[in-house]
Structure I
Amino acid sequence: MLTAHDLLPREPRPGQVGAQRRLYDAVDALVVHSEYGRGQLVSELGIEPAKVHVVHHGAFSHLLEQPHEAPLLQDLAEVKGPVVLFFGLLRPYKGIEVLLDAWRGLVGAELWIVGRPRMPVEPLRGKAPPGVRFVPRFISDAELPAYFRRADVVVLPYLRTERLDFSGVLATALAFGKAVVASDIGGFSEVGATGGARLVAPGDPAALHEELAELIADPAARQQLSTTARAAAAGPYSWDRAAAATLELYRRLLATGVRASA
């Protein structure tokens, strides 16, 4: 059995896609994190439907209990007003340029773009309107909680891609009970269906601007999203639910005599 966290390589090297397809053919069961992911493997790669199973990615609740949390840097800790957080590896498909376009004209809040660059940062800095801060480096688990605790909104403006099933950043935002605005791609729509995130069309800075402006101005709306995010983290996106579904899948595989080595 294989869990396909990435449906296909996000930045494939020559021969890598073919190798991943051969890997999928070699196993007896595939786990994906969303119905979208299942549909992609079945419709786009021709994987037998009975072979693909959905087990939701659990929220990263362990990050709430770091034994030695690091505080925010002083200049960040001194920021007043709402903070919108973009977190994770800086990659082209994550829509950072769309986010910067959407930020134009937004006032009364700051946008923090935090994470290790996998693309040139200087062009992004040059495009950034007022109210944007960059922290372009790796953030350790000890540092991470301070960023998510401080954030009022977490934004995932990812561009359309058939390769993405789910996101560890979204799993983190759910665990921290954050208001989330995300592009309607991959498995994000299933989180949106629980009320755990607001969704916008990918690549649409005007729609993203509108959602961010409303949440920046409306603490009650942020609180409602926070409540539903926590409910999603404790329910369909909990590790207890994921573990139960995984154990049930192993039992079914063993009952039919299928190899069940992970």
Structure II
Amino acid sequence: MPQSSIIVVGHEILRGFTVDTNSNWLAGRLFQCGYPVRVITTVGDVDADIVGAIHDHVARAELSRIFVCGGLGPTPDDRTYVALARALGQPLAYRREVGAQMQNLMFINKMAERRGTAGLNAGNRRMAMLPEGAALVRNGAGMAPGLAFDLGRDRYLFALPGVPHELRSVYEDLESRYLTGSHGDAVRELRYRLAPESLFHDVMRDLEGEYPDVSLGSYPQTETRELILRASGPDTDRVEAVINAIRDRVRQFSPLGS
């Protein structure tokens, strides 16, 4: 199964000012369409750190889809476009179609009227200076375009805005174009009320050996005092077999709904 990775960019994430909801949402969507996330790396708004993270992820051949999220805006702390150009060895070039789209949005949003001009300022133009080899991905919710880079051998790197509704808008277009041909794992779960997690240690250990292709985990829910046992894998029958084996081998508690 192809695998993905996420590079999150932003001091605001590392300093605790902003909760990273993007990675959670993106990982869920990638799992569903058959490109599960293998690793997530978070870096600040530092050129060398962004470049280093990109190099690290690109060097891992098992990562066929790499997503760089955040840092695409108009201010000096938005460094991702420049870092991508440096990491991939591509010069920056002004993209006229991006500038034209920004001007259209300024008229639509009445920004040009408020500013008294439809001319692009330095911040706007900064968002249109893009790595030369990038394919543009439409951002229907904002000005900063998403980017796609063909790394060869069916591997791609993408740049997405950090604003959540813009990231999701760009991703929708990416999914239909670059995330086809795979299938998400089957997922099944059992829920127990007031069951101690340690009770399932032995059976989970045994099942990991018997079904190495099935991922099995336990997840206590402190607020509801429930325990979730979740199994996932590419073969639905084997995932079901693991779930049935837990029911059969742990008799002290009955799962909810059974």
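So FRET efficiency 1/(1 + (r/R0)^6) of positions 143 and 191 (r between Cβ atoms, R0 = 25 Å, to 0.05), computed for just one structure, reads 0.05; which one of I, II is that? Going label by label, the one that fits is II. Hey, relative contact order in percent (Cα under 8 Å, 6 or more apart) derived from one of I, II reads 22; which structure? Only one of I, II returns 22 for relative contact order in percent (Cα under 8 Å, 6 or more apart), namely I. Consider the structures I, II: one of them gives 1.5 for distance in nm of label points 7 Å out along Cα→Cβ at positions 39 and 207 as calculated from the coordinates. Say which. Answer for the origin of the read-out: I.
Starting from the value 60, 38, 33: which structure in I, II was Cα extents along the principal axes in Å calculated from? Answer for the origin of the read-out: I. Here Rg/Rh (Cα atoms, Kirkwood Rh), for residues 7-70 alone was derived from just one of the structures I, II, and that gives 0.97; the source is II.
Values in this text are rule-based calculations from the coordinates and carry no lab data. Source: prediction; values computed, not measured. Cβ atoms are built from the backbone, for glycine too; each structure is taken alone.
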